[in-house]
Structure P
Amino acid sequence: MNQENQTGLKQVTAKAHIPIILYLIWIYVAMPLAINPLLSAAGISFSTTIGAVFGNALTTLLPLIIYCLLARQHIKVVLPPVSLGLKNALCIVIVSAAGMLFVMFVRLGHFSTIIHGSTPTPQELPGLGAIWIPLLAFGLLTATFEELWFRGPIYSEYKKHGVSFWKIALLTGLLFGIIHSGIFQVSYTFVNGVIWAVMLYYTRSIWAPILAHVAGNSIFILLNPYLWASDYSALYDFLPTYVLIIGIAALVTIPIAVICMRKLILNNPREKEAPASETKLFAVGYWAVIAAMIALAVRFSI
């Protein structure tokens, strides 16, 4: 907890870093060295849809439960269930949709340049019949699990210690980014993490980042060209046009998203909170954690 200095002001101590340090040890030491081998021996593969959801629950939902039990924090404090309201919800969905359209444009554009000039194969694609599986697994469950952890205990623990909001947003965004793979994915998930922390801060509701994450993932799944082409030959033929359509949609919706984000902030005003003073040990630890996460992102993304 916070300590008080001679002036009576609370100070943020290095104890605030304990949950995030333990989490990094969990996902980068305990999971790969102990948990994953045991699951593999039991025949559970993270490459399958069910295995991926189960693995995500282990990396996010289980730490949430352990945190609430050990910290003796009431679940409503860690995950504030404040109602969003229709206007806030609509703004959040539009912001997420625009962001995901831009991400898809960049990713699909890169993929289009890779396959250009290659020989298409007759292999069949999954089609729309199987769309409910990724929507349920990744659009709803995975997105919800991740928000319950990253915008839950990690966010609330630093807030409880009086750390400034932007430092919390940077840290939670980066932590969210590094659990993904590839420099591009780490980059845009980091930005998403920061934006979703802003949404949580102003709405005071865990439903804001959950809705944003579910909307973004669902849009990515629904607009995935693999679901709309019968085989790779058809995908090869229409992908350049599809990329152009996605790019135009992103160009149109991004300015609207900026307006919606501004409205979300103005509709949920907050008084500026004076952060507690930080001890030197906390400050050194903060930037050490940031540096460690960047190093891990580079190490596992290249």
Structure Q
Amino acid sequence: MLNWLRRPKYSSLQRRDMPAGLWAKCPRCNNLIYRKELERNLKVCPKCGFHHRLTALERLEITLDQDSFEEIDAELTSTDPLKFEGYPQKLQEAKEKTGGAEAVITGEGTIDGYRTVIGVLDFHFMGGSMGSAVGEKVARASEQARDRQLPLVMFSSSGGARMQEGALSLMQLAKTSAAVGRLHDAGFPYISVMCDPTTGGVTASFAFLGDVILAEPGALIGFAGRRVIEQTIRHKLPDDFQTAEFCLNKGLIDLVVTRSDMRSTVARLLSFFGAPRVEPVPVAAEPATPEPAQSRSGSSAADE
């Protein structure tokens, strides 16, 4: 057999292991996406437009002006008033996982220069569930917006009331609704943004009380689960039931906004409502260095 038909012999190659976490799989289109590309696209699938969930810190980073956020009530967290088995361990695990003290982060910041009080629920912290501390932080954020005469912007992403706190968690529905009502009576705007998912007690309280209600595309928005509703009414629900688009068609929300346009949309709303704006500090120009005088012959005085 000719030499060029023979199978070449290769020396053994060392197998290179690919680092974990380089790729993410889109749950809608099932395509693999390079994780850095996904992050550059604000965690929106570049192929199908699916909006992946963000942490509270990621949401604040893409929404607020750089270095403008001042957190309030950072150390406020839930205890275990009902001595629910395993609850303290779950709380500790959630804190270690997210780096936060609770399922909501609240504070003051600016969006395109417009001052606002802002709150962001984190679904990664026990499903963004609303316990006593979450309800208290939301109510305090509303009170601070009223006291400082600022708008309130809330990003919701929650599974509802926190079951480990029983009736105490249900009391937060009334507390947060009353606080938002006082903000409304004082004449200051409240912008509610619903992210995936916004369900249960959060939907039944402050999330649906905004003067303007926005939502991200495809966000799950509802109170009870789809299966429970179908079993109760004994009817098949539409495929797009409890989506942001379905709620928009039914008049429950005002606008569905993509993540790339959310910051500018909220900024325009704050401008419309007359939110106070912090003008950027002008950078002082450095004094110009005087050029040496030129003689009529074209040479400088130093040359002469």
Structure R
Amino acid sequence: MTRRSTLGALAAVAAMAQSKGVKAVPLGVATTDFRDQTNAGLAAELKSQRIRHIQLFFTQKDSNYWKYGQRSDISGLTVPKAKEIAATYRDAGITVDALGVYLTLVHADAAERKANLDYFDKIMKLGAEMGIKAFLSEMGHYTPPGPAARVSYDWQDDVWKTAVTTGKELARVAESNGAKVLLEPIYRSLLASAKRTRVYLEEVGSQHVRAQLDPANLLEVNDLEEMFTQLKGWIDAIHAKDRKLHVTQGVAAGSGDLDYGKFVRLSAQYAPGVPLTVEYAGITTYKPALERVRAALREAGLREA
């Protein structure tokens, strides 16, 4: 069979699946761990693998600004440079779904929380120039000085109340920029379960603060069905990575205990059209991770959008 006939056969299969109403699931890649690539090089690489969506983290060689949980000096990231980066991916047929921010929203110091909200505002304004309207974060981590309290910091009554107030302030910042923030729960944080995340989002009460689900982050405390049913209607982004039970460090898709067949089926059911974004993978590991997700789609009778 020639390459042309093979491509024609694949297109025919895709068309047949679409005509039969088979659900299509987009795939994407988070750029976090592609630190040795330029944006242009990464765009070309991902295009070659039929990737049409990314979550952009400013970690590439020519835009190395992002630090997990910290504000960065982005004075060198001018508006023209930011627009050029966005255009690089668009010209490769790749949509930038969101920008990674990831700041601490539960810091005990009000001045720190205010500085982080101001940084969100700055990044949102830059994102608007790039045509990006979604911004990613966790609640972050904070350890008070001194002896450990009887109740973990993230579970203290006043910390929850302050976090809801901060969430409402973040919602106002996002609304003023025509943007939304997608908060990612993780079992070692204030948003420690799917239910706790849903309750938090309901208390914040804004469509400008919604959820990014990373099942590997909740595998220790929730079944997959719980995650999706609790967060139904709130999920605007999904990470596709993995984790071994009772192990802190996450790993690439297919290297942990996550049931990927069930994961992709539930994603298509509860968050139709939301890309599954491969994370915790870089230039040498992302292809096997992508293939694991693609294999799960095929096995579930789903097709890649």
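No value in this document is a laboratory result; all are computed from the given coordinates. Worth saying up front: this structure is predicted, and the values here are computed from it rather than measured. Cβ atoms are built from the backbone, for glycine too; each structure is taken alone.
Summary table below
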read-out: Which of P, Q, R yields 33 [relative contact order in percent (Cα under 8 Å, 6 or more apart), calculated]; value: P
read-out: Which entry (P, Q, R) yields the derived value 35.1 for mean projected area of the Cα convex hull in nm²; value: Q
read-out: Entry that produces -9000 once helix-only ellipticity at 222 nm (-39500 (n - 2.57) for each DSSP H run of 4 or more, over all residues; to 500) is calculated, selected from P, Q, R; value: Q
read-out: Winner on FRET efficiency 1/(1 + (r/R0)^6) of positions 182 and 278 (r between Cβ atoms, R0 = 30 Å, to 0.05) once structures P, Q, R are ranked, highest first; value: R
